[in-house]
Structure I
Amino acid sequence: MLIDDVSQVVKGDDLILKFGNKLCARLRKNGDQQHYISSKLRELARLVLETRRCCDSVSSLTDFVSPKNFDFVIEAVTELSDGMKTMEQ
């Protein structure tokens, strides 16, 4: 994984790391799935970073389950998906 802001979020977020461990355990039989797992963890980390830009009270993926942060998470998802649309064009 590249060393950047996104990887720092992955390494510092317990819930993202638990998700990665579950993916590793489930996909171990399928052979080389490192790239897939890494990309999924980076997607979650980018979502955390984007949500942090919208709201100071979000510091990790665990904060996403709080109802008070719901609108911020939706806003971040919208921003990320709009960014992906412009990259495809």
Structure II
Amino acid sequence: MREFPFEEVKLTENKVIRIFDAHNTMNSELVWHKDREDREVYVEESKDWHLQLENQVPVRLEAGQTHFIPAYTWHRLLMGKDKLIVEILKK
């Protein structure tokens, strides 16, 4: 099993593009986790992917949306179809 379920392209010190591919990812790879910094996640492409934060219902990720994930907040992705492409700004 690979270390992370995505490919990453570093744009700047605190900004990356992540590409998740439903054809090459297993649901078991999309685990609950938390990050050390606040993150703004801009959705570039999504087909039925969802984001779930702790104690909240999943929300559909749609192109053009930005989602805020506070530092140390448990969250996970729920797999959709095809690719999910997001731009993540770490604050």
Structure III
Amino acid sequence: MQLALFSPANKHQTSYEDVFRHKVSEAAKLGVNVFPSIVYADFKTTIHNAVTTVWPDCEVKEFRFHLGQSWWRKIQSLGLSRQYEKKD
């Protein structure tokens, strides 16, 4: 399993495609073929579309870290964190 984190200049599908193709190109220079079977991505549709455009056979799964983080901040802002942490 490999991890790649990046943030293109904008959130357009073509920008994500460009980043993916660049990664594939750079890996090919090292003699490595990049054909992921699963990509975990945030909820942005543009990322999902870009993945399946560059790698049509790749499965895209949602990465829920930011959603959980957002919920936890809301729980804290409502003063419910102590209730949430109780096991009963």
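Relative contact order in percent (Cα under 8 Å, 6 or more apart) computed as 23: which structure among I, II, III? Don't skip to the end; give the middle numbers.
Working: I: 26; II: 39; III: 23.
Traced to structure III.
State the single structure among I, II, III that was used to calculate helix-only ellipticity at 222 nm (-39500 (n - 2.57) for each DSSP H run of 4 or more, over all residues; to 500), giving 0. Working through the options, I get structure II.
If you work out Cα Rg over 2.2 N^0.38 Å for I, II, III, which one comes out largest?
Numbers: I: 1.15; II: 1.00; III: 1.46.
Largest calculated value belongs to III.
Where a number appears in this text, it was derived from the coordinates with a stated rule and is not lab data. Quick caveat, the model's predicted, so the values are computed rather than measured.
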